[in-house]
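Dropping the structures in below, format is structure tokens.
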Structure 1
Amino acid sequence: MLVEQTMEKLVAMKLKGMAEALRRWMEDTKEKAIAPLDLVGLLADAEWSHREQRKLTGRLRNARFRQEACVEDIDYQHPRGLQKATMLDLAACRWVEAHQNVIFSGQTGVGKSYLACALGQKACREGYSVVYRRASRLLDELAQARADGSHFQLLRRLAKTDVLIVDDFGMEVLTAAQRKDFLEVIEDRYGTSSTVITGQLDPKHWHSVIGDETIADAVCDRLVHNAHKVKLAGESIRKTKADLTKGQKPAK
């Protein structure tokens with residue numbers, strides 16, 4: 001009875017990890033012979049792990065990744081010019097700590113979005129805050145925020161995010177308002193946080209989609225010069241998988 005009351009108090013104090021660990025310890029007869037200090041350590045470790053997992057779950061939820069991806073599942077067999085050493089180095093997240101950027105370029109279907117999300121997920125696991133947005137969605141949110149008066153608050157939230165992933169950049173030429181908004185986002189983040197850009201265009205061709213020479217120079221200066229650039233080539237992974245599926249014989 002005393003143990004149940006103790007667990008209720010632990011839950012009431014929001015020590016759910018500790019309460020669950022105590023319950024498991026009580027149910028496992030093999031673990032009864034444990035020194036008091038070791039038991040306290042076991043419960044403290046359980047609570048720590050519980051809280052860290054909750055934080056990670058929150059970071060992943062707030063990131064709103066386009067797809068589930070992780071660096072451990074990256075496919076290096078598909079011929080697209082992706083170097084495993086490069087991705088392993090990026091997976092260490094030193095680029096985030098150094099406030100550097102990552103740019104993935106290449107034709108559609110070569111896995112740019114997956115790689116960006118995989119790096120973002122790894123950054124979440126390392127304790128960094130991450131926000132994923134398709135470029136068109138980000139620009140729409142900025143326009144809406146400007147219209148309803150929350151523009152400054154949105155810019156501040158984006159500036160405080162450790163890693164901002166902008167997917168599918170360069171699909172359309174930016175309007176005057178869009179390129180101004182985009183420059184503000186990049187300017188606020190320069191030197192204090194990291195940005196990941198994916199798009200079909202190589203950065204040297206960004207001027208044509210940004211649409212203004214001066215603003216394009218400013219954006220490239222803040223994004224490209226301190227970026228890890230990964231250029232992918234080859235056929236679409238989706239197309240290759242579809243061809244393989246069509247070529248399979250029905251199971252007998």
Structure 2
Amino acid sequence: MSADVEDGLIRFSNLTIAYDRHPAVHHLSGSIAKGSLTAIAGPNGAGKSTLLKAIMGEVRAAEGRVEHRLSRADFGYLPQAAEINRRFPVSVFDTVLMGAWPRSGAFRGVSRQDMHKARLALQTVGLEGFEKRSIGTLSAGQFQRVLFARLLLQDAKVILLDEPFTAIDARTTRDLLELVHGWHGDGRTIIAVLHDFDQVRAHFPQTLLLARELIDWGNTAEALSAKNLMKARAMAEAWDEQAGICTPDGKRPAA
């Protein structure tokens with residue numbers, strides 16, 4: 001498992017999360033170290049995205065708790081592409097400028113410095129000259145570059161990425177992974193939900209393997225062992241979507 005729960009930047013203490021009393025994450029304990037590069041992996045429906053939202057305080061614990069001393073502005077969050085409405089008529093440049101909101105506030109004018117940083121961020125992700133384009137005209141890869149540029153402008157201590165490389169081209173994936181490694185090199189804490197195990201093995205030294213319950217957590221090569229992956233698949237096949245929330249002793253209540 002990860003480092004002792006007392007030592008981490010973000011700590012989970014017997015954390016259980018449920019939606020409408022249906023369990024999503026069960027009794028998770030452990031910690032994420034400051035400056036670590038961690039993947040959260042596991043089957044579909046394993047609670048991975050839910051765990052990211054719990055870290056930010058967007059979903060409440062049914063039992064246990066998430067502990068850290070970070071503010072909401074300390075987090076940079078990239079949601080799944082399916083959660084973003086690209087029909088909204090907003091330009092690429094204005095989308096990137098939203099990264100300044102945690103510092104300036106949504107109803108205060110952005111500074112010249114922020115506008116300069118937004119242009120530099122677009123250059124960094126390879127989208128110089130796209131400032132006036134509507135986000136609805138972009139390819140999936142181009143739009144993901146815009147979202148990474150927004151994260152660059154946000155300049156957060158902890159970066160949470162939910163399926164950041166799904167359905168985008170190989171070149172964009174390679175470029176964005178370089179940004180992730182750059183953030184890590186700067187000492188930022190990176191936590192990414194990923195489904196590509198080969199990608200995890202190649203780029204993320206720490207992995208939390210989740211199948212609603214913790215399977216393994218630590219060195220990626222060990223966490224993603226064949227034995228652990230088989231256990232995760234078996235647990236996913238056995239899930240009861242109508243199950244009630246766990247009780248504090250780890251047992252489910254009788255029907």
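Just so you know, all these numbers are worked out from the coordinates, no wet-lab data involved. Bear in mind the structure is a predicted one, so any value in this text is a computation, not a measurement. Cβ atoms are built from the backbone, for glycine too; each structure is taken alone.
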Compare distance in nm of label points 7 Å out along Cα→Cβ at positions 23 and 191 across structures 1, 2 and report the one with the greatest value.
1
Computed 23 for relative contact order in percent (Cα under 8 Å, 6 or more apart) - originating structure among 1, 2
1
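Given a value of 0.30 for FRET efficiency 1/(1 + (r/R0)^6) of positions 95 and 223 (r between Cβ atoms, R0 = 30 Å, to 0.05), calculated from one of 1, 2, which structure does it belong to? Write down the numbers at each step before the final one.
Working: 1: 1.00; 2: 0.30.
The correct label is 2.
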To test your reading of the models, identify which of 1, 2 gives -17500 for helix-only ellipticity at 222 nm (-39500 (n - 2.57) for each DSSP H run of 4 or more, over all residues; to 500) when calculated.
1
For 18.1 (mean count of other Cβ atoms within 10 Å over residues 135-142, calculated) the corresponding structure among 1, 2
1
With Kirkwood radius over Cα pairs in Å derived from the coordinates and found to be 19.2, which of 1, 2 does the value describe?
2
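For distance in nm of label points 7 Å out along Cα→Cβ at positions 151 and 199, which of the structures 1, 2 scores highest? All intermediate terms of the calculation are to be shown ahead of the outcome.
Values: 1: 2.1; 2: 1.1.
Largest value of distance in nm of label points 7 Å out along Cα→Cβ at positions 151 and 199: 1.
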